[in-house]
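Peer 1: Take a look at the structures below.
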Structure I
Amino acid sequence: MTEKLTKEEFWDELDPDKLNLSKKDLLNFCHRVLDEWNKEPLKNLQYVIAMRIMLAQIKLTPENVLKAIWKKITLWFYDLSYENTLANPKDTMIKELRKIGQSKN
């Protein structure tokens, strides 16, 4: 029989933004990206440097903190994608959505 979850644990299990990857999974992903970028090291030098810094940070950060940060990044990404879409001056549907959004304010 499974243990009864607290209300907070239950909602956490339903959270679609919850990071289910482990720290090792994140490190492996970063290494795969580095392998790709290292095929053209001069062209991708700034990305390789940034990813190496990110790898160091992931290694130093406790897993529970990584999961909390991942959740925030995911939420911010959704917001940023929405704002980016609204910023498209050529899309007529977006112009209409922008008008609707402004009429609520």
Structure II
Amino acid sequence: MTCQGAQVIEQMVRRKRLDPALLPRNGKKASLWKNHDPVLVAHVCQNCPFKKKDCDYQSACPPPDTEPCGGYILLSLLKEKGFISTRDLEGLHHNTPACCQ
């Protein structure tokens, strides 16, 4: 099982919306997730299988210095760098089996 963020990235690669060879490297910086991104929360986190029990970042009382999952971090970076847009995230088909997308 993977986090919803990883599934979203995989879906965008399959649709040829993202080229894995062009993805930014080493762009992790806390300012990307200091404040929750409402677009990522609505279109990624809300559908994540880990949200309810295993996601400290989305919990009601997150521990200090909690980081989101790697998928959220990469999606935040991709948004910041202009690789993806809010529109890309809004156009996702949630909970659709990979074979049918």
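Bear in mind these aren't lab numbers, they're just calculated from the coordinates by the rules spelled out. Just so it is clear, the structure is predicted and the values come from calculations on it, not from any experiment. Cβ atoms are built from the backbone, for glycine too; each structure is taken alone.
Peer 1: For mean count of other Cβ atoms within 10 Å over residues 60-67, find whichever of I, II sits highest and give me its label. Intermediate values should be presented prior to the final figure.
Peer 2: Details: I: 12.5; II: 8.5.
That would be structure I.
Peer 1: A value of -9500 was derived for helix-only ellipticity at 222 nm (-39500 (n - 2.57) for each DSSP H run of 4 or more, over all residues; to 500); which structure in I, II was it taken from?
Peer 2: II
Peer 1: semi-axes √(5λ) of the Cα gyration tensor in Å, for residues 20-67 alone was computed and gave 21, 15, 11; which structure, I, II, did it come from? Intermediate values should be presented prior to the final figure.
Peer 2: On the way: I: 23, 11, 6; II: 21, 15, 11.
Corresponding structure: II.
Peer 1: Work out which structure the value 26 belongs to, where relative contact order in percent (Cα under 8 Å, 6 or more apart) was derived from one of I, II.
Peer 2: Working through the options, I get structure I.
Peer 1: Who wins on Rg/Rh (Cα atoms, Kirkwood Rh) among I, II, i.e. which is largest? Mind showing how you got there, number by number?
Peer 2: Values: I: 1.13; II: 0.94.
Max of Rg/Rh (Cα atoms, Kirkwood Rh): I.
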